[in-house]
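Next up, some structures in C-alpha cells.
Please treat every number below as a calculation from the coordinates, not as lab data. As the structure is a computational prediction, the values presented were derived from the model and not from experiment. Cβ atoms are built from the backbone, for glycine too; each structure is taken alone.
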Structure P
Amino acid sequence: MEKPVFGTIKIELYSNIAPKMVARFKELAKEGFYNGVTFHRINDSVIQGGDPLSKDNNPKNDGTGNSDKLNVPAEFSDVPYNAGIVGAARMPQNVNSQNSQFFIMLKREPQFNENYTVFGKVIEGMSNVRTISGVNPKEGERPLENVVIKSITIVPKQ
C-alpha cells in the first residue's frame with residue numbers, strides 16, 4: 001500500500017526575531033537531518049516534528065530526542081502564537097533547551113506567547129498542515145501510521 005502524500009508546506013523564517021533558532025533550523029535542514037523524521041505529536045493546537053528518534057521503531061521515545069548540537073537559548077518575541085506560526089519545541093523545565101524539534105500552530109494559543117521561541121510562519125500549504133492534523137487513528141497524540149517529513153529544503157526568498 002502506498003503511503004499518503006500530504007503536500008508541501010512553505011515556511012518564511014524570521015531571522016530578525018530568532019536568529020539563533022533560524023540558523024539551527026537551516027543548518028539541520030541543509031545536513032538532511034529532518035529527512036525521514038515524523039510529525040510525532042498531533043493535537044488540537046499543534047503538529048510537532050523534528051525528533052530524530054521518531055525514525056526508529058520505538059514510539060515511546062518520540063519527542064525526547066534532539067540533534068547532537070548544543071541547545072539554542074530562548075529568543076522570545078511579541079509575535080503572538082496564531083495559526084501558522086512555527087515555534088521551537090523545548091523541554092518543559094528548561095526554556096533554553098530548543099534544539100531540533102519544532103511545531104506548527106493550528107489555532108491561537110495565547111499561553112504560548114513569550115514562552116516558546118517563534119521562528120517562522122507558514123506562508124503556503126496551511127491546508128496541508130490541517131490535513132496532517134486530522135490524521136487518525138492516534139495513540140494519545142502520536143499517529144499510529146507515521147506522517148513522515150520527506151525533506152526540508154532551504155531556498156532564498158525571491
Structure Q
Amino acid sequence: MITVDERRIAAPVAEVFRRAAEVEGWPAILPHYRFVRMLERRPDGGGIVEMSANRPFGPLNWPTWWTSEMWVDPARQEVRYKHIRGITRGMDVVWRVVKAGDRTHVTIVHEWDGPAWPLIRYPAAEWVIGPVFVHGIASRTLAGIARAAEAAARGPA
C-alpha cells in the first residue's frame with residue numbers, strides 16, 4: 001500500500017518544516033489529533049512518539065492510535081517515521097518539504113505491506129486502511145499544517 005498526499009503552501013519552507021517536525025504542538029493546531037506524546041526524545045528532535053487522531057465519518061469519530069520512531073533531518077527538510085506499535089506496525093512514512101517558487105510543496109508518502117492478518121492483509125491495507133484511514137488523517141493533517149503556516153506567514157491580523 002502506498003498513499004501520497006501533497007499540497008502547495010503559501011508559507012516559507014522553514015515555517016512549514018518547523019510545524020511538520022514539532023509534532024507535540026499538533027493537537028493545538030489540528031483538531032482531529034487527540035494527543036501526541038514524545039515517549040523518548042533525541043537531541044535532533046526525533047525519538048519515539050505516540051500519536052492518536054480521530055478519523056471522522058459524518059457525525060462520528062473513529063479513534064486511531066500508533067507509536068512511531070521519528071527522525072528529523074533539517075538538511076534534507078524531511079521528517080521520517082517507522083510505525084512500531086499499533087495496527088499499522090511496519091509502516092514507513094516520509095514528509096518532504098521543498099521550495100516551489102514562492103510557495104512550499106509538501107509530500108507525505110505512507111508505504112506499508114498491510115497488517116499481519118492472513119488472507120485479508122492486502123485488501124484491508126489497499127481498500128480500507130490506506131485510502132480511508134491513512135489518507136483521511138494525512139490529508140487533514142496537511143491541511144491543518146498549511147492553515148497554521150500560512151497564518152504565521154501572514155503575521156498578526
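Given a computed value of 44, 32, 31 for Cα extents along the principal axes in Å, which structure among P, Q does it belong to?
Of the options listed, only P reproduces it.
Which one of P, Q has distance in nm of label points 7 Å out along Cα→Cβ at positions 6 and 126, as calculated from the coordinates, equal to 2.3?
Going through each structure in turn, the value belongs to Q.
Of structures P, Q, which gives 13.6, 41 when Rg and Dmax of the Cα atoms in Å, for residues 14-101 alone is computed from the coordinates?
Q
Here helix-only ellipticity at 222 nm (-39500 (n - 2.57) for each DSSP H run of 4 or more, over all residues; to 500) has been calculated and equals -4000, so which of P, Q was it run on?
P
Of the structures labelled P, Q, which one yields 1.2 when distance in nm of label points 7 Å out along Cα→Cβ at positions 54 and 142 is computed from its coordinates?
P
Using distance in nm of label points 7 Å out along Cα→Cβ at positions 38 and 70, single out the structure from P, Q with the greatest value.
Checked P, Q; max of distance in nm of label points 7 Å out along Cα→Cβ at positions 38 and 70 sits with P.
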